[in-house]
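Below, each structure is written out as structure tokens.
What follows draws every value from the coordinates through simple rules; no lab data is involved. This is a predicted model, so every value here is computed, not measured. Cβ atoms are built from the backbone, for glycine too; each structure is taken alone.
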Structure P
Amino acid sequence: MNKLKNPTYPSGTNLFKGKGVILTAAAGAGIGFASAKRFLEEGADIVISDVHETRLADATKNLSDLDLGKVSSILCDVTDDKAIDDLFSFAKSKLDSVDAVINNAGLGGECELINMTNDEWSKVIDITLNGAMKIMRAAIPALESSQGCIVNNASVLGWRAQAGQSHYAAAKAGVMALTRCVALETVEKGIRINAVAPSLAINPHLAKTSSHELIDHLASQEAYGRGAEPWEIANVILFLASDLASYLTGEVISVSSQRA
């Protein structure tokens, strides 16, 4: 069998030239940051948010240093209603239009239910599911004038069973249900809402919530024998946020080399 080629990083095509995009949880080295970088490379101006002040400052500098579109940033805890209101007010002041909201914030973990405390369960649900709902609720009026779109970050665990992931899987299944239901509520406003469901995107933060043994095992189960690069997930987010996906709403796209 021939050795598989490494994926090639794409070139920008100005797919989002003149458009403004808000991305939550975009600091660090994961899907949010990769998406922010790809939107800039495709011509967008962006507003990024995160709850981690130092990481947000570093991400803002790194993205600004690309010398592409305008990069603005603001701290935001997606469980805090006022912080969310501040995010959208700030974004409207920085962007000519709000054309897409990338709803990326989430929290994982590895714990069997019998050992899980109420606080551990509630924290994952509050950030991953309730936070997604609150961002969506605030995004809808912000997107009406542009007839823009929301892209939520779900997970294949919303469909698949994996031991130790009951809280995260329940939250991501909820994100999928939110995507489907709210998409029908916004059709007449011209707002599309879709979600990506990654299986495994490799980034340094995974080790904080999952063991190296689990990460290696999950990577070995993928058809390509590896996890995705964060920018490979970002490419699908860009597609869903673009006019190329004009007929998709309420859909959850599995970004995986396994059958969902």
Structure Q
Amino acid sequence: MKQTKLEPKVLSVLEDKIQLIKTQKGAIYLVGPIRLPVNLYGETVIFKWYCWLNCDEVTEDFERIIDKLSSANLAEFQQSSVLAYGDFEFGDDAIIRMHSICHTGDIFGSKRCDCGYQLKQSMKMIVEHGTGALFYLANHEGRGIGLFSKAMAYILQENGYDTVEANQALGFVDDSRNYSDAIQVLKALRSKPVTLMTNNPKKLDALKNSGLPVSGRRPLWGDVSEYNEKYLQTKINRSGHLKEEEGSCPND
């Protein structure tokens, strides 16, 4: 069905907030920044929100892209976000978090993992630091296996499998996540060094291997309970996560 042509005023407003990032497979369209007041531990904090979308078509005719999107059901597909705080583009010292979507932990507050804690704690650390960004990454559920497969993996975990064994028993690798799109967006937003909040050396390697200047790493452990103790130990013993005391900031 033919779409209604956008009014010039509407197109002008939107064009000013859309950025084209060319990739090997097409393009990333980054929209933002958008003022987003967030309730963080009972206080309202103002973040700058971005969202991005992968597309095969590469064009700066944004009216064409918007027209295509209005006829597609994007609600059936996940999109990633960035929450930036402070002078993220030009500030000398910024900390970032590459956070994988976790439906159970981030939304329901599940204690089977530490994802919900890491999400809110990293946002708190960014605000306290003064400059930084949280990259909230779609299509990373269950380390890349998806929500339905994650549910099946949970059933196996309730029957004695650890996280790695459960994923492998379902025919998946331990961790299939890819950070290339997030890195492209990071490069578009900032060229100065960043400190990465993570316990996962694979994330650190992904940034360094892309040529991004990385000034250091900050660990992000916490919220240990009877429900996730085995899960956290598996991260260290099987997946190579780095266990260090919170607060240390080694240069890598």
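Going by FRET efficiency 1/(1 + (r/R0)^6) of positions 54 and 118 (r between Cβ atoms, R0 = 30 Å, to 0.05), which of structures P, Q comes out largest? That would be structure Q. Quick check on the output: 42, 20, 10 is Cα extents along the principal axes in Å, for residues 14-61 alone, derived from one of P, Q. Which one produced it? Going through each structure in turn, the value belongs to Q. For FRET efficiency 1/(1 + (r/R0)^6) of positions 70 and 86 (r between Cβ atoms, R0 = 25 Å, to 0.05), the calculated result is 0.15, so let me know which of P, Q that is. Value 0.15 for FRET efficiency 1/(1 + (r/R0)^6) of positions 70 and 86 (r between Cβ atoms, R0 = 25 Å, to 0.05) corresponds to Q out of P, Q. When mean count of other Cβ atoms within 10 Å over residues 38-45 is computed across structures P, Q, the figure 23.0 traces back to P. Can you spot which of P, Q the value -12000 was calculated from, given it is helix-only ellipticity at 222 nm (-39500 (n - 2.57) for each DSSP H run of 4 or more, over all residues; to 500)? Of the options listed, only P reproduces it. Structures P, Q were shown, and mean count of other Cβ atoms within 10 Å over residues 94-101 at 21.4 was computed from P.
Largest in volume of the Cα convex hull per residue in Å³ among the labelled structures P, Q is structure Q.
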